[in-house]
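Throughout, read-outs are computed from the coordinates displayed, never taken from laboratory work. These numbers were taken from a predicted model, which means no experiment stands behind them. Cβ atoms are built from the backbone, for glycine too; each structure is taken alone.
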Structure I
């Protein structure tokens, strides 16, 4: 009996990114799970002749259908193109011409068209001769919608030079801007990406050699939120959120010469990436009136004050690469690759300020016209693997990763917040140095396994990473991991795996004020009490000493060919015992249960449950400007945060077929619940406000059916519904003028219920 059934996608969450996956990507999952427009399933049983026919005679078909969407929802249509209420037609095409078996003809051709009629569409075409050459063309349009609940005060939002309404009344705070609410205009964030790719390959007279190359062009348009500021610390900075215009072009090219002869493979090639931004800067009018502390008569208040923000600069990346593999013997193989590249960024600098009065006060110009950024990259990977005997296997690898930043280091005398005249004094805090960060890593890894008593395997791995950084709080970091585990199979009825990992990361002396010392002039540093910028004792978690313990296990129970039960569990404990301030501990726990049952050869059911919890402990210290030295040792100004994220997912479904395989149907139902909680306690000097947990819930139900009428015609239908609810204190109920010194976008968390009916008719030819 041949049992066919669907296996649910296992939810592998880690930390808050799981909640983001649910909130951002989930609306497109159901749609992508089953391409209804193609409309059919393969027959359950196929003879060898039928299988050969399927390989040599392609399944060509054209499909025409529609989607009917019950409601508008920007978030539901984030990726799938179904954001608008109403009905939309969809066209699909799959055509391939393959050589007839044993005909001597090696020419093939194919074209695939999906989702024509939606904002997400793809076209693929290929042509070639087997063993001679191949050509391919691809076109994709992909959207990524953001928020449709935002609002902005700028009249031409989305442009590179945004302006305020003609009747705008400036104010020192949002409460004194009498036209703020009347000036708000709805705005939708999102991007659309179009990609064109052309690729090809040529086999030489000696078939061991071939040449492959490709060119890809991608254009991305749209906008995303960005904040700009006016003012300085002494005059209390003011900020406004607005759309950042996105008009990006990316060119990519690669070519490789390849050789393959049995157990030997080798290739050399070149890769190029060029990024171009049609907008070098975003200019915006200052909505705030003159603030005490800003330079008098400097032209920074409304309406003459204009801010300027640099946008991602043009850059390019060049890389030469070589890789190869060699079967030294039937039990020993060597692999390796070398990649040498260079990143360049040489866009012209923007001026210190574009406000004329402030510009007139500049006495020390920019030290250079452009960054002249240059980073040399080197990556080397070596691997040896062996199976020297029955039940024994091992491999060892080495990786070298070097990012050598050759960007010149210069001193810049900045004009802060378009509000203060340039200060060129030796002790000025506005003298800043750029810090060309460099990174080098050596990674050694060995792993192996030994099978004993037929159904048992003992496995182990060891890894060491040695990392060197420049312009970092820790210059050298050692990260060691050791894992040991056991796999056992009880005669195919029960199988399982258990493993334990012990990790330790330690580094050279932690210099809390390294960034401060490297970023400011020595004359200014000498004037700062304590000689530090951040709180002493604060540790960045990615370079702080850490001890890690991790347990994982899996149990699979298959009493017969119909039943399958899987249990997974993972526990990780991280301790940052040397960190007084910053992240001090983190824990993650996850487990899942999957069960499936094949009723017979034509029907199967499944169910799953998964839970993931991640919590972390963080300690901080509140310090003030003039009292920073005494505040740093005052335990009454210390605060503690317990941050916990919980994710639960449950689902079930079934699929089946009937009418001799001509009718296929199924149901998928899932529910996902996420909750993020922040618990805060403080010392006696501080006060805090309790934060309401952020909650996201997604319920999805998908019903689908396909019916093959005859050898040419088939029909497919689907109905699915999604209910999405999100509550987030960072967004909900916060109007644009909620904060005195910040003009917000006024976004709300997404909340929708959408039903979709889909139907398609397919003709096979």
Structure II
């Protein structure tokens, strides 16, 4: 530990310097706010300073914007909101792309965009983004130094218009959508980003040096705010929903009601509460057959747990899917003050869970994050879970994480230490984990070295996620990238990674592998990638046999690769194609698979995407069952076929319909069964069981959404699901489909009405 502190003291992490001189804009107060109609006709816009001289972010980083695409903006403020109007010149206004999309889904939409990033604390930590496409579709998000929260939703106004010179976007951002300090004179961080989609170009008002990993501290500055007061931030979102579901001929009707509340505790922190939440319309998980000794991690899709959790998740100890859907209530407080102190508190209470036997569960997360020098931070996180059942179970995990960067954000040193304590049946188990990383994070040539440690009893999984503990892993990598276009490439990235893994206790070798990756985008916007993995020595797997550390499974060497091609998404028709393969010489095993994904943009309203993927593993070896207290492994063939169809029809920027269909079919065909000798190699076995697997996951989500008022939505969702797992392997796809539909189906039709009520609006009324 003493050596660690000496290292920290030796690294010059105390200063901060700018990459370039930061741009400045002086904003003026207006007594007559503009009408948000996408036009520069209001008196408040006359004789106001222009923000100009945009610079290319990509592909040609640092190049000034061409004159014919020049971009000019103005800003004013009053006691309630800040207003922007932006004029985007275009030599071919008829060529401006205007594909419609659903709200917040602009990243891959074939449409020009203009976005505003504001940081009222001007601390380089959290940016609030408000963007609008040329089709008038809004997107809002919250950017932190480590994450992007696309689920952050606010109520604000925008409109766009077109003329023979280009297009215009106008914004009204109420103070209730922001957090800012309670000071008489304020300076905000600001950047404005424009995309010219047909050219695949992005331009920013304040230059962003893309050779630097930390771009949040490269913003311009917005001066001139005087005597603005944070409003009372109080909003309600009551909901009513009704469901009709059927399963095996039984029909159930259900009526629900509840409410979400959002309250600004002060200018920095926000209280969120949900009472009797309704997650019935949340999209399905992409379920797969899990043959590994570790659980599958699924994405969080429930709104309450996806918004505003950047501080809670920064320590890596919070996996919200641990909190079950039978939620009684939940509360969280999040925010960051003017001293760069971020705080996150979450409490959730769930009712009886028949699967686990829990009568009542109480989940708590507490996190504080102190940022300093605009590019470094110190984070403390604590999670606690209490469960009521026969003997009860309590889990407590805490962790400290530090991220340090030098003055110019060229180098970064990360370290974290976690400790877990689990008490059950009057017994307590303690474990710990640690991670150290030193990396060069800027320039064309980058590299890192990392050490990860997890003790054999470390267990954060009551409210976190860890595949397995008892690891002592060393990793190093080096990468080379070009940011500005060359004669051949628009951009290029190549990396090499080495990983040497051991058990923590006892210290035994498990795995050594070498990874190579290469991604290049050519001048015609065709993207090609190659990934390769080589394990030149046999792997010692101490987890596959499920028999403790005394029984190792000796896995073969491995040589595998995947390559992909991706065409230009601006075209009406685009295609993604990937092929992968690999060999395991020891047991004559190999695999081959491919993925084909065409996408068609029929017009600015209708878009479809289809994905077909398949893979077959031949002579794969793995655990099947434990028989007579001994592990039985099988030599088997594993094959899956996945079909996914997505389509969306967007009638307007407030109304859309979308469908997602997914069918995943996976089979396991066992050839022979084996035991393991003392060295971990397969031996013959006289076991005669039959453990083939035929697995199907079928899901359809059909959703209609109408945003009939700001922040208010009417949604209709039909969901269809079939999940089966049997021991009879079916050889043909059509035969499997016929079998699938002989199984019970779950159908659900739901109608949900949410209405947004803002205190400031009600007060004016």
- Of the structures labelled I, II, which one yields 16.2 when mean count of other Cβ atoms within 10 Å over residues 107-114 is computed from its coordinates? I
- Assuming 3.3 is distance in nm of label points 7 Å out along Cα→Cβ at positions 299 and 755 as calculated from a single structure, say which of I, II it is. II
- Identity of the structure behind 45, 31, 30 (criterion: semi-axes √(5λ) of the Cα gyration tensor in Å, calculated), options I, II: II
- Query: If distance in nm of label points 7 Å out along Cα→Cβ at positions 139 and 491 comes out at 1.4 when worked out from the coordinates, which of I, II was used?
  - Reply: II
- Ranking I, II by Kirkwood radius over Cα pairs in Å, for residues 307-618 alone, the structure that comes out highest: I
- Message: I have 5.5 for distance in nm of label points 7 Å out along Cα→Cβ at positions 155 and 579, calculated from one of the structures I, II. Which structure is it?
- Response: II
- Message: With FRET efficiency 1/(1 + (r/R0)^6) of positions 163 and 275 (r between Cβ atoms, R0 = 25 Å, to 0.05) as the yardstick, tell me which of I, II scores highest.
- Response: I
